[in-house]
Structure I
Amino acid sequence: MNLFANINGRARKKSDIAFDMTVRIFQADTDDFPRGKSIESLAAELPQTQRARALRYKSRSDALAFIAGRMLLQKALEEVNSSENLADLQYEKSGKPFLNSLHFNISHSATKVVCAWSQEGKLGIDLEKFRPVELKNFRDWFVEEEWADMQNEENSLHLFYRYWTRKESIIKALGITLGDLHKMKTDIEADTFSYEGQMYYVREIDFGEGFLGAICTGKIPDELLKRDFLLSKLSR
């Protein structure tokens, strides 16, 4: 996808745009956690408040993804020499966690976990592993035009994930809930999305075979840098 097309209604070249933020994406795979370590022992490396949240998960895979996401976020805080740490996490009414020194968002699917962050502006990221779904079960999450587009597409599942990751990344950047998905009309060929007079910038991200992702930012990113981490080295 061309990030520089259709901004302000006309094609733009990179040289025409004033860029505003650098975005970094830290990623990891929960299969890299040391084998045999319990959720309790892995969660023990987190502050008490976050440890309690990790232990609430009934699914081991969800607990591992939560712990991995927090570890990646801690690495981001260390990267910018922030005085904050995971114990300083606060929560919006929507449940979205936030910090004062860093804009960030975390997503996971299967064993892959990503943490997108920036010091310059808010953002949202979504990651999905391709898997069969009953599209009819998701009808209520899409506006008429989006749903018709999927029904007319030969590879409707791929198109579904393109729409879904974009819409998820947008609501996560905005700090609103899944209940608002059906209210927003998205264009998978456009790089911008307007909400309450504010322009947001959306692009798809390649996370490797079998995965699709999207990121939404409040400013135009001049750089989007991905970095892999081995969780076996992050955990003690």
Structure II
Amino acid sequence: MSRVGVIAALSSEANCFSEKSTRLNQIIEIDQSLLIVSGMGATNSGSAAQKLISAGASHLVSWGTAGALSSAAQPGDLLLPESILSDNGQALKVDHHWRQQLLQQLPSKLKIHHAPLFQSNTVLTNQEQKSQLYLRTSALSVDMESYAIASAAAQKQLPFIVIRSIVDSYDTLIPTSAMRSIDKFGRTKLFSLILNLVKNPSDIPKLILLGDHFKQARHTLKLVTASAGISLAQKSEYHL
């Protein structure tokens, strides 16, 4: 039996896949699919992927949000990249057959990008960093987890796809106050956030804008599951 294993870095991203309560770093079952919140970064996402494989996942999904490296991608746009790039110049392709199955299920109103996604080892803090990375790699978007998940899938020869939506656009950066006030699972440390906003009041409108962008990304991700189901268009009869 095929079982889709979904890895989300943050609880807020996992909640776009299912309203079912998520336990950090623990697998929950939703119908025949498995979901885990890994925490941010390649080490955490790679470990979560291995955990899902050990639990019986036969297909892996990197799920959640990403940043744009070009003005061609805007908040709420859907990312279904054909390949994932690493910082050392390597590339891994997603499963073409599964990706095509998913595309056939999605509504035409979604703006979908297919260009490569780059996995960064650090958070990109300014527009210049994004511009340089785009020129160097031609990747349209960036996250910190997908290549590690793709690598875990490749080692076991399992089908793998990326389903992400843009939150921070090319010219909209994550406020410093926000970065200093969340843990690795994306949970807000409220007291820390208040202190940081008092010190950096100019971050307040940026934070509000980022919240609006996340709502757009959340809407897109929910449209994916509403259209393709919890199995994300993976057909049980499909085998490598």
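Structure notes:
- Structures I, II, by Kirkwood radius over Cα pairs in Å: label with the highest value: I
- Comparison of I, II - label where distance in nm of label points 7 Å out along Cα→Cβ at positions 60 and 124 is highest: I
- Here the criterion is mean count of other Cβ atoms within 10 Å over residues 20-27, and among I, II the highest value is seen for I.
- Structure from which 0.25 was derived, FRET efficiency 1/(1 + (r/R0)^6) of positions 140 and 228 (r between Cβ atoms, R0 = 30 Å, to 0.05), options I, II: I
- Computed -8500 for helix-only ellipticity at 222 nm (-39500 (n - 2.57) for each DSSP H run of 4 or more, over all residues; to 500) - originating structure among I, II: I
- Looking across I, II, the calculation of mean count of other Cβ atoms within 10 Å over residues 52-59 that yields 18.5 traces back to II.
Read the figures in this text as sums done on the coordinates, not as results from a lab. These numbers come from a predicted model, not from an experiment. Cβ atoms are built from the backbone, for glycine too; each structure is taken alone.
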